[in-house]
Structure 1
Amino acid sequence: MNLSEPGAATSQQIRPAEGERDRAAVFVIRGAVFVAEQNVPVEEEWDSRDTGADHLLALHGGVPVGTVRMVVEQQGVGLLGRLAVLPRARGTGLGKSLVRAVEERARERGLRSVQLHAQTHALGFYESLGYVAHGEEFLDAGIPHLHMERDVS
């Protein structure tokens with residue numbers, strides 16, 4: 001069911017991914033978006049940083065439909081990454097809500113800024129949320145990216 005269809009559940013929730021079931025949902029969503037859709041090799045998608053990261057899970061009508069992670073990269077800086085929203089939930093504002101939830105988590109942890117590595121096709125999305133690109137374009141999993149940052153203090 002498309003989330004914008006009449007009769008679709010309207011309740012949206014973003015919360016920390018806790019427990020095995022939530023973690024499995026995070027990896028299923030990321031696998032569907034990055035591995036299946038974008039052809040990112042599975043060995044590059046899941047990494048050692050997943051263990052210590054803060055993972056957030058987005059639910060729509062109680063069903064997991066999106067995820068994002070934050071890694072504390074250095075003192076005072078959180079790295080937003082692995083933002084993934086299933087196709088049926090795209091265009092609903094869920095991506096924006098996930099980014100804002102990471103920013104709130106960063107503030108709770110006393111961090112001053114959030115950085116991310118944006119796929120170049122998504123620059124406008126992040127710029128609309130106040131992120132500023134800097135540096136040279138680089139490839140990650142064969143996909144062009146740019147560094148971006150936003151002060152959240």
Structure 2
Amino acid sequence: MSPFLVREAVTEADRQAGFAVRREVFVVEQGVPEELEYDAYDTTAVHVLAVRRADGLPLGTGRLLYGADAAGRTGGAEGVGSLGRLAVSKAARGLGVGAALVRAVEDVARGRGLTAVDLHAQTHALGFYERLGYEAYGPEFPDAGMPHRAMRRVL
């Protein structure tokens with residue numbers, strides 16, 4: 001049995017736990033300004049949360065934008081969702097949490113009738129997403145001061 005569980009973050013406590021992981025990873029570790037990390041999409045996105053089975057400690061999070069919310073990130077492509085804000089706490093890295101969160105977001109996307117998922121990957125994470133079936137497209141671009149590439153996986 002896996003030492004962690006991934007679920008949709010449906011309660012306010014779940015969402016706050018996910019936000020705490022994002023703060024730890026993006027704001028503290030990577031230096032992303034807090035005002036860039038949290039946005040209006042957080043209220044309409046579907047969030048997923050990974051927690052340690054033993055005690056419920058939050059280990060990672062991610063979100064899915066779809067419909068009108070995803071249009072700007074996916075080039076307006078019909079039926080394509082946008083995976084974003086994927087973060088895994090330093091203590092949980094290497095346990096498979098990130099891959100499980102990506103698969104959970106994909107499951108949510110399928111459940112909403114989407115046919116593909118796009119994401120904007122930090123360039124150092126391209127290999128991680130490629131191993132999960134994502135393909136990079138388009139030029140490198142800056143986001144929050146870090147180089148990124150757009151990627152897509154057909155579901």
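A short reminder: the numbers here are calculations on the coordinates, not readings from a lab. From a predicted model like this one, the values you see are computed outputs, not experimental measurements. Cβ atoms are built from the backbone, for glycine too; each structure is taken alone.
Given a computed value of 3.5 for distance in nm of label points 7 Å out along Cα→Cβ at positions 91 and 115, which structure among 1, 2 does it belong to? Intermediate values should be presented prior to the final figure.
Working: 1: 3.5; 2: 4.4.
Comparing all candidates, it corresponds to 1.
For distance in nm of label points 7 Å out along Cα→Cβ at positions 11 and 107, which of the structures 1, 2 scores highest? Numbers along the way, then the final one.
Details: 1: 2.6; 2: 1.9.
Comparing 1, 2, the top value of distance in nm of label points 7 Å out along Cα→Cβ at positions 11 and 107 belongs to 1.
As an exercise: FRET efficiency 1/(1 + (r/R0)^6) of positions 27 and 139 (r between Cβ atoms, R0 = 25 Å, to 0.05), calculated from one structure in 1, 2, equals 0.60. Which structure is it?
Working: 1: 0.60; 2: 0.40.
Matching structure: 1.
Rank structures 1, 2 by distance in nm of label points 7 Å out along Cα→Cβ at positions 19 and 123 and report only the one at the top, that is, the highest.
On the way: 1: 4.3; 2: 3.3.
Structure 1 comes out on top.
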